[in-house]
Every structure is written in structure tokens, then in C-alpha cells.
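Novice: Below: a set of structures, written as C-alpha cells.
Please treat every number below as a calculation from the coordinates, not as lab data. Keep in mind that what you see is a predicted model, and the values were worked out from it rather than measured. Cβ atoms are built from the backbone, for glycine too; each structure is taken alone.
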Structure P
Amino acid sequence: MANNSLSRDSYLSKNVGDFPPEITIGSRRYLKVDDLRYGTNPHQPAAYYKPADEICPIGDMTILKNGKSGLSQTNLEDVSYALNIVKFFDQPACAVMKHVNPSGAATARAGDTLRDVYLKARDADARAAFGSSIAFNVEVDTDTAEEIMGTFVECVVAPSFAPGVLEIFNDGEKRKLNKHIRIIRCGDLKQLPRYTGEAKPVHNTLKVLADGSLVTAAPLTTAIRSTADLVPARGENTRCGVQVSTVKASPSQLEDLLFAWYVNISVRSNGVVIVSNGQTLSVGTGEQDRVGAIEQAIAKFKQKYTGSGTLAGSVMASDGFFPFEDGVETAAAAGVTAIIAPAGSLRDADVIKRANELGVALYHAPERIFSHH
């Protein structure tokens, strides 16, 4: 009988398909950057392309250290979504991505080094961070590189790397865990659209349906540029009349609400992000109901969080509105005391009234941020 089994090396080897050097979609030309190791799975050939005549922070990135057989589609997607998080911040930030969802993210607070920021992002879910892709919005220093080499990582992407850092990453022969780590220098993150009105046609997204049909859409951006745009929730209905959120978040909670909102843009919907002190404590993602996403996030925190934080006094971002009061009730029972979510429910007033009763500050965002990537 023939043996049809594949060795691990052949199973994960580069599967090159017949992809042309240039493709055209509508009036826009795309040039092939490279064939990929494989697509989402090893039996799927793949290649990636960049818009012609455009300088692209991702399409023109430089591979400083390549792993075995190059990048996969999942590597590229993780790099893209991780950069899509850290692009929002002026202070040092880190996002740890696994299967196109953040397992953790963090920004610097007073006294934090970049190594501290990385550890906060990693330890939000250290188990999921094993084999992740990591993005920074600032230069990676030697202390952070040494810490990264302590666990298995697929990719590290940043705008630059300090002297001596590449030597640390190239020391994989002595550190067998990470000998195939990929180190990537991206372009200027300011070229990525963040806020409403910044996107160009080149940023439009494409989704291919099962029969080859295409959906194109404007990219997901936000109108929230700073904490000044965080508006206390207001709603009205016949049951409750006019209701306004009367509980105020502290200045540090407002910063965390903004951070949570930006992270949630790159979370698969239904998604919630629970944050404290510039660190994701947990991410609930991919649930079919909103309360389920909150329950998932709370359970993940209890099971997987390895930092020193607590849910008491934390904040939460929800990518969609609360259809009933139970979402706020579930979050509040776990210790969340400030929430940002879009309006739009027929029961907005009921939700606001209940949040006031529970002592939860509730802020309404001007848009929904579902991401069905």
C-alpha cells in the first residue's frame, strides 16, 4: 500500500503557484512583491501584491532576517493587523497578533520601557502569544530584543532596529527556539489611514466571495481622534424617557477607553477589549452575541492572564451597541467601571439607566467598528 503521509518539512514547505507578475483590478494595477510560503494553509499557494506607483508601509517593507521558506499569508495578515493597531499611538506601543486577532496589546505609561510595553502585551495572554507576530511603532532596542528571544515568535516588525538588535535576533542557532524568527522593517506608519477622511482609494479593501465575486469597501477608520471626542452616552425611549450617563471616567480611564477602542478596530467581531493602565487584560473575539464576547473575555482573563493587573476598575470597548442591559451587567459584575460602545439600540436609554445604577461610566462612540476579517 502506498504511503501518502507527508513529513512535517514537506507539509510546511513553500507551495508556489502560478501567479502573474502584475494584476489589474478595475483601473488599479498591482505588482507582485513575492510568492509566499503558502496561503492560509500549507496546501494553498499564495502570492502578495502591492499597488503600483505607491510607496506602501507594508508592501515595501524590508525583510532583514528571513525564516525558513519565507512568509505565509497568515504572517502577512498578522503583521498588517498588528501595525493597524500600533499606528494610532504617539507613545511606544506593541501589538501581539495570533491568527489575525490580538492576543494582547499595550502602550507606554509613565516610567514604562519598551521592554515593559512588550511584556504587558505578551502577558495579556502569554499562552496565545507563543508563535505570534509582534509589531512596534518605535525602534526596537536590545533589552526588548533579548526578551523577545525568550519565547517562540514568528515575526517581529518595526520601523527600525537599534544597533546590536539584529545580532541578538540572529543568535537563533544558539537559541534553537527562535532560529527561524523573521525580522521585518516596515515603512512610515503615518501613511496608514487612521481617522475618518484620511483614506485614499488605494486603501479600499477587497473581499473575494466563494464564486470569485468581489466586494470592495472603504477601510475601517474612526472619527475618534482623542479623549475629547469621548461623549457621555445619551438615549431616549418611551419606557425610560431621556437618559444620560452621569458617571464620569477618570482621566486615566479615558486614555484607556481610547486605547481599547483603537485595539478593537482590529478585533474580529463580535469583539470586546478590556483594558487597564495601557494594557489589554483580555480580548473577547469572534462571538455571535455580545454578552458571549464579554463572558469570553472575562473567562480568558481568569484562565490566561499572567500579569499583575485586575479587572477591578478596568474599562471596556465594545465594537457594537448593547441590545439589552445584560452586557453592561456582565461587565460590571466582573469589575469593569467604564465602557465605550456605539449607540443604536432601541434600548439605549434602558442600558444607560442601568449603567448609572451600577456606577459604570458609559460613553457613546460615533460609529460601529465591526471587523469581519
Structure Q
Amino acid sequence: MVKVVLSIRSLDIGGAERQFIELVKHIDKTKFDVTMCTMYGGVQEEIVKNIDGIRYINLQKKGRYDFLDFYLKYKKVLFDTQPDVIYSFLGEMNLFSLWCKPKKSKIFWGFRASNMDLSQYGKVSQLMFWLQKKLSCRVDKIIANSQASVEFHKKSGFCMDRAVVVPNGIDTTRFGRDTYKREEFRRKYDLSEKDVAIGIVARIDYMKGYTILAESAKRVLASYENVKFFAVGGGDETIKNECEKILGVYNGTRFIWLGNQKQVEDIYSGLDIAVSSSFGEGFSNSIAEAMSSEVPCVVTDVGDSRMIVADTGIVVAPNDAQSLSAGIEKMLSSDLDALGKRARERIVENFSIEKMTKSTQREIICGWSNKCVA
């Protein structure tokens, strides 16, 4: 049995966190002895506490500048555990996992980002990025969720010779069209069968292109009286305020802000079209989840988004409101039901949780034993 420590900064709402939890749920407990560590816990902590067959440790880091105490605490956990492999997700935990690992443990880093504009983030985030770049050659393996992420980090100067791609996996049982939930959603927001619900599921963040979406939505709403937009996700209130000004009279009436939603699968069932307006993505969970829910997507040509949707959606230029609104209008004239069914088939065949878990397990065993199997 391979002893594995899976580590992540927190269990708050987010794509990386969701993938992490799915891996912990589905990893083969007969082959892997799993310990899971977080720095801070988070709103999804109870989900992890209820997963059978794992050991969960909240290291209770006391804020951003709690370095020494956290380092000693995490180092002791890893020393007591003596894992064969430590697989960590994202910047802070990647660095501490490398610094704290026992001598004989292999260290894997998980990368999710691509095309990041670091100037839009704080000095601490920039420092962590720089440190990871400098230390990346000391890592046994890097597992990225997209080819775009590999290329971005390579161009940024990271040592990516031992990088592999394991695309995200979608729970196709959870994310599927639910007729009852669809009717409930559309009744709640006064949508008739002729009305078209367009949604975005993404945190309100610079990279997600919300202001571009707001400009595009304003154009579409002016031309189509039967359309409503819905935005799921919390985040930067300054960006949201800017969007509200752009939307004008449509804000709150035909562009509805839903904030963070725990049961996001219920929202997808109510939608007819999903939009991703990002200008920086790796593998977008929200695109794949929408597709699994039979919702065709209009996406910007960033990260692996074009590859994910293939011929089931519409791909537009990033950071271009006119291109995005044209793509949405083109989708409005398409056969949404037929595209939605094809979209789900693509996710089931190529991007299931089972595929992601098996690929990750193979990479862990390969990296630990140096015996790779097909």
C-alpha cells in the first residue's frame, strides 16, 4: 500500500478545492493509505470529515504570517506519517510541502493556473510564484490539469521536464440535467419555456473577465427580450460594482447576481447556455460541469477551453466584448437541446471523475516506484 499525503491550502469554494475533494473521495483506499492536510479547513471541511478510509488533519495555520509554528507543525505531521508521496495543490502548500518533507518522501506539485497576469495580484502571491519557479527543479513530479498550464509555467521559467497533464474530472452523476430542479429554478426566476437563461459560474476575479461579460450581456439584453443572465460566485466587490454600472437598468432585473451557491448543480439544470468569459484558464471546471448538465457553452479561447468544448460549443476571442456577444447571439440561434446532449456525451467519455482518479493514481505509483504502467 502506498502512503500518500494530499495537501491543500483550504477547503473553501473553488475549482481546485472541488477537484481535490473528488480525488480524496474516489482514490482507491485498498491501494493508498491516505492522509489529508489543510492549512485552514474551510466551508467544505465537513464533506471531507465524512469521507471514509482517510485521516484528515486541519493544521490550523494562524494567518498569512504564521510561518515558523506552521512549519514545525506540518513537519511533525509528515515526520510521523512518513509518506511515500506528498501531493500538494497550489502555491503556499506546494512550498511548505517541499520544505517540510521527510528525506525519503517523493514530492508532487499540483498546478492549475495558466496565463496569469501577476500584476493584478499582491506581492505575496508574486513572491510565492517566484519561489515555486526557483524550486521547481527539486520536485519529483508536477501534475498540471491542462496543457495550457504546462506551457504557461514553462514560458515563465519553471522546470517542467517532469510535468504531466491529468485533466480535471467531473462527477457526471452529480452534474446532469434534473427536470425537477430545472422547473424549480425557472419558476423561481419567472422564466417561461421561451425564455433563455444564460449563466456564468465563476468567482468574481480579474481573470474571469466579468466586466467583459457585463458589456456583452448589455448588448445581448438590448436585442433579446426573452433573455436573462445569472452570475454564480462571490469575490471582488469592486469588480462587481463596476459590472453593475456597466449593466445599468439591466442590473438586478435581467442580470441576476446569485452569489456563492453550495448546490451549483441545481443552477446548471435551470440554464440554457453557459458562458466562460475568462482571459486566463487552465482546465475550467465550470465549462465541463455545464456540459455534463447538458448546457452548451460559449467560451473564450484560453487554456484548454477550446479542447474541452470541441464541436459542442462556440469559441470566441478573449477580452473582447463584441466577440463574446456575437458568440452568444450565434448560440441563441442554435439547437440548444442537441448541442447540450452532445456536450454531456463528450464529458462522460473524456473527463469523468473515474478517468481523473485512475490517471492520478497511475502517476503517483509511477513517480513513487519508477515503474510506470499504461
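Novice: With Rg and Dmax of the Cα atoms in Å, for residues 95-142 alone coming out at 10.3, 31, pick the structure among P, Q it was computed from.
Specialist: On the way: P: 10.3, 31; Q: 12.2, 38.
Computed on structure P.
Novice: Additional query: Kindly point out which one of P, Q the value 21.6 was derived from, the read-out being mean projected area of the Cα convex hull in nm².
Specialist: Label of the originating structure: P.
Novice: Right, here's the next one. Which structure, out of P, Q, was distance in nm of label points 7 Å out along Cα→Cβ at positions 247 and 335 derived from, given a value of 3.3? Spell out each step's value before the answer.
Specialist: Details: P: 1.5; Q: 3.3.
The correct label is Q.
Novice: While we're on this one: State the single structure among P, Q that was used to calculate helix-only ellipticity at 222 nm (-39500 (n - 2.57) for each DSSP H run of 4 or more, over all residues; to 500), giving -13000.
Specialist: Checking each candidate, the match is Q.
Novice: Right, another one. To which of P, Q does the computed value 16.8 (mean count of other Cβ atoms within 10 Å over residues 151-158) belong?
Specialist: This figure was derived from Q.
Novice: Determine which structure produced the value 34 for percent of Cα pairs over 17 Å apart, for residues 263-342 alone, calculated from the coordinates; the candidates are P, Q.
Specialist: P
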